[in-house]
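**Student:** What follows is a set of structures to go through.
Just so it is clear, none of the values below were taken in a lab; they were calculated from the coordinates. Quick caveat, the model's predicted, so the values are computed rather than measured. Cβ atoms are built from the backbone, for glycine too; each structure is taken alone.
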Structure I
Amino acid sequence: MLNRLLAGLLALLALSAGLAASPSLAGPVRTGHLTAELAAASQGVTPGGEVRVVLRQVIDKGWHTYWRNSGDSGAPTELTWTLPPGWSAGEIVWAPPARKPIGPLMNYGYSGEVLLPVTVRASASARPGDTVTLRAKAAFLVCADVCIPEDADLSLDLKVVAEDPAPDPVWAPRVEAALAAAPRPGQVEAILISGPSGLSIAATGAVLAGGKARDAYFFPYEAGVLDHAAAQTLDRGPEGLTLALKPAPGAAVPSSLAGVLAVDGKVYEIEARPGKALPGAAGLGPPPSTRPSAGPSGGLIGAIAFAFLGGLILNLMPCVFPVLAMKAASLASHGQDRAAARLQGLAFLAGVMATFLALAALLLVVRAGGAAVGWGFQLQSPPVVAALALLMLAVGLNMSGLFEIGGSLQGI
C-alpha cells in the first residue's frame, strides 16, 4: 500500500513538472502595469489555413497603452513574431481608440481591457496531428503620469488538424466581437477640403444621415499631419457632417487623410481625398448642446494663475529648494547694498525667463519640423535618463567633497 502511494505521488509530481514545462501553459504574462496573453479563436488550424489570434491586454486602472497613431506623444504597441517555417502573421486589427488628453497634448490609446486580433496563416506543409508553438514579443508603452516601456514574451500552442477546426467556446465570440467593433471601410464617403481657414472633412452616408450627430472626432492614421490637441468643430448636415480640423504647425497640406471617424460611439474607416463639398454634409450647425469652452484654465488669466501656483509648488521640490537657499544666501550677502541686491534679483529673473523662453522656442521648432514631442518627452528616452543619472551622481560626489570641479564656472 505504501509503495502504491509513493508511486502515485511520484507520478503526480512528474505530471506536474511536465505540465509546468509545457509551453501551452505559458498563459498570461504580467509586465508591471498590465497583463498580456495570446489566444486563438479556433481549436486548431488546417495546413495552409488561417486562424484568428488575439493579443489581449488588461491594463491597470489609471494607466493606458497606445493606438497605431499614439498622438502627440507615446508609442504604439508592437508585436514581433517568431513562427515556424512557412507560417506568417498579418497586421494588427486595431480596436477603436479613445482620446487621452495629457496637459496640452492629445494622445490616442486604450484603458481597461483591449483585444487586438491578428490573422496567422499556417504553412501548407504543416502536418495534421502536429502541435506548433506561436511566439511573439510584445512591446508596450504604458503611461499614467509617467510612461514606462514594458515587454512580454508570449506563446500559444496550436494544433494542426486535417478538417476545419471547431471554434473555441471562450475566445471565438470575443474575437468576433472585437472584429465587429473595429472600424471598417466602405460605409462613409469622405472628401478633404482645404482652404484659408484650414482643413475639413465632409462625410456622408446612410449611417450618418438625419443630422442627429452630437459628437464626432477624426483619428488620423498618420502622425504629424494634424494638430491633435486642437478642437474639431462639428457642422451637421441632413446627409452627413463636416469636421473642421487644424493642421499641425509647419505641416504641408496632405494629398489625402486616412483614419477613423468616430460618431456618437460608432466608428468608420475613411480615406478623404480632395474634392468638391458633398451636398448635405453641412448647414445644420453644431449640436444644440455644444457651447464654446474657455478650456480647463478659464482663459489667459486662469492659465497665469495656475502657472503661478505651479511655480510655488515647484519651489518645494528637492531639485529646486536647495537652489533657492543658495540664492537667498547670495542675496543676503548684498543686504547692505539695496541697489546691488535689486540688480542681482532682476538679473536672476531675466536669466530664468530667457532660459525657459529659449526652451519653449526650441520645442516649437522641433514640433514644427514634424516631431510629435511634448514637454519632458526626453525623459522617456533611456539614454537621456541614464546620462542624467550619471550627471546627478557626479554632482553629488562633487558636493560631498570627493572632488571639486567647476568652481570658476560657478563664480561666473
Structure II
Amino acid sequence: MTEHVQAATTDPLFNPLSPDFIRDPYPHYERLRSTDPVHLNVHGAFVTSRHAETGLVLRDKRFGKDYVERQIRRYGTKIMEEPVFRSMSHWMLQQDPPDHTRLRSLVVKAFTARRVEDMRPRIQEVVDQTLAAIIGQGHMDLIEDFAFRLPVTIICDMLGIPEDHREVFHKSSRYGGRLLDPVPLTLDEIKQANAGTMMAQMYFQQLFELRRRTPGDDLITQLLQAEEAGSKLTNEELTANITLLFGAGHETTVNLIGNGLLALHRHPDQLALLKSDPSLITNAIEEFLRYDSSVQMTGRVTLEDIEDLGGKRIPKGESVLCLLGSANRDPAVYPDRPDRLDITRPNVRPLSFGGGIHFCLGAQLARIEAEIAIATLLRRLPELKLDNAESPQWRPTFVLRGLKELPASW
C-alpha cells in the first residue's frame, strides 16, 4: 500500500473535492479515460473511468464491499467506535452476502414494480399540492421548494412517519453527502455526522415503539414484524437501514430532478422539444441520469487478486472506485456526442443506479418521481426561467452530485 501511495502523490488526475472538479467533473473524467482508465489515486485506491471496467466491477462477484476493513485501513482501528461508522457498517448498501441478501430480502417487496406503479396517483397529488402552494409567488428555489419536498413526502409515506412529524424532515439539512466521498472526513465532519446519526437513532427508536403499539401498512411495521418473527435482523440493523432508506429514498431523487432541470435549461432546444412532445419524458429521465448522474461513484474491494483490470493487476483487499458519471459519458458506449444532452438518445441505460446485487432498490421509484415532477412543472409553468443557469451553486460533495439551490421565476 505504501508503494501505491508514493507512486500516486504527484498525479493530479483525480482530485474530486477541488472546486473545479465539483463545478464540472466531466473534463477530468475525459482525461482519466484517455490517459489512465484504471488510475491509482493519492489515497491508494484504484479508480475506473471507462464503461467496460466500471460495469465489470459492479457485476463481478470477485469484488465486494468489506466496509469495516476499508474504514479501519483508512482511519485506524478505533473508527468503528464512532456512531456514524458503526451505523453505516449495518447498511445493506455496505454488506456482502449472506448479510446483504438477508437484509435486502426484507425490504425488496416494498419496491416491486407493481407497488411503485401504484404510487403514481399519490406522487402526482404531492406535486400538484406543492405547486399550488407556490405558483402564485412568481418565483421559487426549485431545490428546496419543489424537488426536495416530493421524495421526502413519499419516503415518509412508505416508512409510516406520522403527518405531524414531517415538517422537521422537510426542513432538515442535506449535509450527509460527504459520508460517501472517497476523501477521508475531518474530525469536525465526523463529529457532525455522529450528532445527526444519534438524533436519527433516537427518533426512529421512538417511532418503532409507536408502530409496535399501533401497527400500520408501512415498511417500518413490516420490518418490526419480521424482527419479532425470528432473528432476521437486529435492532441495530433495523435502525441503521431505516435511516439508510430515508436518506437514499430522497437524496438522489432531489438531485435527479434538480440536475435534470438545469440540463434542460442549458439546452434550450431539448427543453423546447420536451415541451412540444411530453411523451419523451420517460426517455428524457434516462438521459438526465446519464448526462449528469445524481450518484457519481460507488466503491468495491477486491476479494481476490485481479490479474487484469484495464491492464492493471490489483491485489486482494484493494479499494476500487467506480466512476459512474464517467462511464455514462464513455464514447465507446455513447458514440454520438456523449457530452451533449439528447432526450431522444436510444438505448441509454446508464450505470447511475449501480449494478449487480447492489443495484438500487428504489431506481424505478426515483424515475417515476422525477418523470411526474418535471413533466408537471413544464406543463403548469411553461414560462419558467432559471435565474442563474450559467453559474449554479453545487453542493461541496462528489459522490452525491447536486445543487445547493436552483432559483427560478415565471
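**Student:** Output the label of whichever structure in I, II has the greatest value of distance in nm of label points 7 Å out along Cα→Cβ at positions 236 and 284. The partial results should precede the final answer.
**Tutor:** Numbers: I: 0.5; II: 4.7.
Top value of distance in nm of label points 7 Å out along Cα→Cβ at positions 236 and 284, among I, II, belongs to structure II.
**Student:** Given a value of 0.15 for FRET efficiency 1/(1 + (r/R0)^6) of positions 132 and 388 (r between Cβ atoms, R0 = 35 Å, to 0.05), point me to the structure among I, II it was derived from.
**Tutor:** Details: I: 0.15; II: 0.90.
Corresponding structure: I.
**Student:** Give the label, chosen from I, II, of the structure having the highest value of distance in nm of label points 7 Å out along Cα→Cβ at positions 36 and 300. If you can, show how the numbers build up before the last one.
**Tutor:** Numbers: I: 4.7; II: 2.2.
Max of distance in nm of label points 7 Å out along Cα→Cβ at positions 36 and 300: I.
**Student:** Work out which structure the value 1.17 belongs to, where Cα Rg over 2.2 N^0.38 Å, for residues 92-315 alone was derived from one of I, II.
**Tutor:** Working: I: 1.30; II: 1.17.
This value belongs to structure II.
**Student:** A value of 32, 29, 19 was computed for semi-axes √(5λ) of the Cα gyration tensor in Å; which of I, II is the source structure?
**Tutor:** Values: I: 49, 38, 17; II: 32, 29, 19.
Comparing all candidates, it corresponds to II.
**Student:** So, one more: Just checking, which of I, II has the largest value of relative contact order in percent (Cα under 8 Å, 6 or more apart)? Write down the numbers at each step before the final one.
**Tutor:** Numbers: I: 13; II: 26.
Biggest value here belongs to II.
**Student:** A follow-up question, please. Work out which structure the value -9000 belongs to, where helix-only ellipticity at 222 nm (-39500 (n - 2.57) for each DSSP H run of 4 or more, over all residues; to 500) was derived from one of I, II.
**Tutor:** Of the options listed, only I reproduces it.
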